[in-house]
Each structure stands twice: as structure tokens, then as C-alpha cells.
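Asker: Got some structures for you, see below.
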Structure P
Amino acid sequence: MFPHFIAAGEALTDLLRRDAQSWESKVGGATWNVARVLAKLGVPSAFAGAVSQDCFGDALLQASQEAGLDLRFMQQQPYSPLLAIVHQTQPPAYFFVGDNSADLHFNPEALPAGWLSASCWLHFGGISLARPQLAQKLLSMARQARAVGARISYDPNFRLLMDQHYDPVLHEMSALADVIKVSDDDLRGLFRTADEADALQQLRALNPSALILYTRGAAGASLLLDGGAWHLKPPKLAVIDTVGAGDASMGGLIWSMYQQADAPPQQHLAYAVAAGSLACTAAGAHPPALADLRQLAAQMMASAKASPDDLNATS
């Protein structure tokens, strides 16, 4: 039996500076986070990528096992770890260390024979697609997935290294994807403009048939499909931090579409916003529990019916 959901890309270690003398390490990675969300929600899931053969890679492998991911898709390679050095948190300031690191040596040919089928859902994004040696492997996987009819989701997750050289990847992945998630920060960074509306129009032109989840933090989120747009504000919850909220919202949307593809857009949006909101109620990248997600999404839908301005469709 193979996993139904596979996130391919990077798993890395965040090194966070706590003070002048101390640092803290946290397992992470945008695509890896989404795989954990789907696994927590009960979908047989895997992370397809490579990590190092050292304490950092071992920690990621252990966390993947604890999350219930299918470890047949995760490789350990004899190269250095990929690190995100977060030397300032307010405002965030970071850089990546990963010259010839293990993630770049991921080998799709070593995945279990027969793993790809039309019943799969593949997810791509993060900095993995901005690292040419790895990006070409992932793009090839995405093309193969499209050829067999598998579903594809894409979250660029803008980072500073995604300059104009990233544009061909953005264009191809957007064209291949069934589902695209972007935040307001993503749009400004990817399209190098302060005009978010224009950037969103450019993105939609890359694939008019794709479903787009557009998140704007506390201002809410929108789901765009076939000329229609649905909008929803997040519930009022106690926020601990927003780490991993975007990955959780992507996971909530995928889970809803995986469970009931023909559900109304409002329902898919409610699960996306509920998952992102729940992720903010605990420290770090926190995958929501299924019972909590169902309850909050149901509450949001009921509230939206009572207050139509909270959830509305426009053309």
C-alpha cells in the first residue's frame, strides 16, 4: 500500500537565535510540514525528500516517524544538513546554509516501484523549487504526476532567494497545479510589486482553471475558482504564534478536497481557515487534530450562515 498524499521538497532544521549566546534547533520545512498535517488528519502520507546522516537528519527522521509518515519515501544522504539560520525573529531575518547539502541529492528513482498513480495527491513548494539541482527533479515528478492524472498542489512560500531566476519554475508549477496557495507576502515577492491585485491577476492568468487559496493573515482568506470568489475571516482564538499557519491552511484545504472533492467551495475554505487558525494556538508548526478541525470548521460555517457578510461569493 502506498500513501495517498505525498509532499516532495525540503525538510530542514531551523536554528533560532534566542540571545547573544544561545541557539535553539527546530525541525521544519514547508513541504514537510504539510505532510505532517495530512498525516495528523488521518490521510496515509509521506514526505519525499532527503536529509543528512547526522544529528539534524536523525531528528527529522524521528519526527517523521512520530508523525506517522511513510518512511520509504524519505532518504538519508551522506552530505551536510540544510539549515535555516534565523538570527532575528522580530522582524524575521534569516538565511539558508545548504551548499551541496543532502536535500539536493534526493533521488526520485529510489522511490518504491509503482508509487505513482492517478489516486495520488502530490504537493510541491518551498525553497526546494528555488534550488536548481533539486528543482529539476521535483519538476520532473510533477510532470509525471500530471501525465497519470494525479492531483497536484503548489505553495510557492516566497523566500528572498526567489528572484527573477525563479520565474520559470513559478510559471511551470502554476500551470501544472490543480490547487495553488499564495499569501499577500508571496504575491508581492514573487511578482515584485506592491500591487497585490495585479499580482493575483498575473497568477490567475498562468492557470485560469486552478483553484487558488489566497491568505491574508488576520484579514482572512479567499478561495478563487472559475471566476467566483469566496471570502472568510478567521475565528477569534488566542494566538501563540503564526509559525506553520500557512502550511496548516494548505493541509486543511487539501484534506477537505481529498475527503469530499465535490463539496461547496465555502466548505473547503472553512477547513483551510480553521486549520490555519488552530495552528496559531500552539507554539511552532502545530498540525491540528481532526476533531478540533471538524468542530471549528462547523462552527465557522454555522456562523457564516447567520452572518452572510463573513462568508460570501462574488463573481
Structure Q
Amino acid sequence: MDVLTDLLQRSRARGAAFSHSTARGAWGIRFPTGGKLAIHGILGGEAFAWTDDPGRSRHVLTGDVVLVRGPVQQFMAHTPGADVVPFAYPRSAGPGRGARRMEFGAESGDPTTFFCGAYTFQGELCAGLLAGLPDLTVVRPCAGSSLRAALDMFAAEILRDAPGQQALLDSLLDVVLVQVLREQLATDVAAAPAWFRAMDDPSVGAALRAVHAAPARAWTVADLAGEAALSRATFARRFTALLGVAPLTYLADWRMALAREQLRDGDAGLAAVAHSLGYASEFSFAAAFKRHHGVAPGRWRTSAGTAAPSPRTGMR
């Protein structure tokens, strides 16, 4: 279980809405700002995309993927700073059973076509998933890449109107998201979250995979050093240098992040939450939670969990 897989699965990312747009002539679009993440794939033609400042727009071409981390104003147009209309107000649209068909701009002229997928995320773990991404990312997959193949499949399916389309589009968008995140995080490693950089270390990466595969296990530093095939002292030094925290601190932080998710989103009792995270009893879990957050888990749950997540892995 690698960290990216764990965060994606636990963040419960789902494609909430899809659209296939055609724009001609002078056109500009202002997209909704409420989502955590949006993906725009340029299927044909070209455009400019930006968030807060048209002067920092990116020129996007056929095959490019634009990833926007929200909530933020986001725009796409035939030229930077063009007049824009809200995305919810197309000149024509057909709802269909799957993706909405949208048209913008003039009735004639060379078209720019693109698809949009708006992601919704539940829970705070997506903070760790999206940490390190700029507001707007442009990824240009090379010919023959797996991302290019996934985009081609998505482009073909989004124009169909067949049973099961929504489920298939959700799955394909998940594939696109994973591959875009891989490419972007690997491209700008210095800005990537610490857990992503650490995954490239064969020893520390092995220990991280072990923790995320079995967070309830009663791990010791010696156990994790064994997973890393290093001595205890060497492993502890290398882990702390890469992650910024000691191994057992990372484990405790990750367990607390999972605890907050369960307390916020579920109705399991404290004993069940404690057992799922490897604590010997409800009381030991409650004591650990209070040390970590300064408030008992029951009171934290009642207050709807206003604690701010940390950018390390969505942890406090």
C-alpha cells in the first residue's frame, strides 16, 4: 500500500460532473469555484487557462491536461483576459445521461474542444493528497504514454450515451488523476509533499508502505527498521531527515488523521475506533487523542472537528 494509493482511497475522490465543450471565435469561461479539484483536458485546438491573474495564464494545446486545485477562481478563454461567461450559462446544452454537451462563443470558426471533470473530496485527508500542487498545473503527456492512452479513452467515452457511462467516466477520471499527480509531483519534486519524496527512497519507502498497509499494527522502530532493511539508528535518522518527524510520530499522526475521519464521518463507538487503529482500549485511545488534540475524542466529534489538518498527510 503506497501513500498515494492510501490517500486517494481514503479521500474518497469521485468525479461529480462531466462536460464536453466546444468553443469558437472569441470566447471565455469562468468555472465554478466550489470544488477541491478540477481537470480539463484539451481535445482539440488551443486555449489559455489562468486562475487569479490573466498575466500568468498558460497556453494549452491539444493533448494538454489542466489541473486546478481549488477553491479558486479559474478561467479559460481564446486569449488571456478575455470577457468571460459563467460555465453554468452555455449557449446550448444537452443534459443527456452522462456528460453535458456545452457550446460557447461564435457559431463558426475553428473549434477548441475540451472535457471537464469536477472532483469532490470528502474528509480532510485530501489536504495531504493535494499538498505540493500549485493552483494551476499543466501536464503535457508524451505520445504513447499511459496518460495519453487514458485521455484518448476518456475523450471517446465522453461523447457516447450508453448505459454505465457515468461509472466508466468516474473510473477513467480516477486513472487520469493518478497519472497526472504522478507526473506533476515527479516533475517538481522539491515542491512535492514529504511523503512523496520519501517514497523514492527504497528503505524509507518500504517502511511507509508497511505503515499504510497496516496502521493498526503495534509497530516499533525496530520493526520498521526491519521493513527498511536498515539498522535501527540508521533508519530513524534517514526517516526523520526525509519526513521531518520521527517514525513513531509519523505513525501516531497518521492514526490520529484516520481517527478524525472515523469520528467525523461515521457513527462507530470509541471502542470500535480504538480497535481499528491498534489501541489496546477505548481509554488508551482517548488518552492518545487528547494528548494529540487537546480535547477528548467525544467532544471533538460533537464539535464537528474544527482542527486544521497538516500538509504532511492531512494530519494535524
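The numbers here are math on the coordinates, done by the rules we state, and not lab data. Given the structure is predicted, the values throughout are model-derived calculations rather than measurements. Cβ atoms are built from the backbone, for glycine too; each structure is taken alone.
Asker: Taking 0.70 as the value of FRET efficiency 1/(1 + (r/R0)^6) of positions 53 and 213 (r between Cβ atoms, R0 = 41 Å, to 0.05) derived from one of the structures shown (P, Q), identify that structure.
Answerer: Traced to structure P.
Asker: Also, quick follow-up: Given structures P, Q, which gives the highest value for relative contact order in percent (Cα under 8 Å, 6 or more apart)?
Answerer: Q
Asker: Okay, next question. One of P, Q was used to compute mean count of other Cβ atoms within 10 Å over residues 109-116, and the result was 11.6. Which label is that? Don't skip to the end; give the middle numbers.
Answerer: Working: P: 11.6; Q: 19.9.
Source structure for this number: P.
Asker: Quick check on the output: 68, 41, 40 is Cα extents along the principal axes in Å, derived from one of P, Q. Which one produced it? Spell out each step's value before the answer.
Answerer: Numbers: P: 56, 49, 40; Q: 68, 41, 40.
For Cα extents along the principal axes in Å, the value 68, 41, 40 is produced by structure Q.
Asker: Still on this structure: Out of P, Q, which structure matches 13.3 when Kirkwood radius over Cα pairs in Å, for residues 141-228 alone is calculated?
Answerer: Working through the options, I get structure P.
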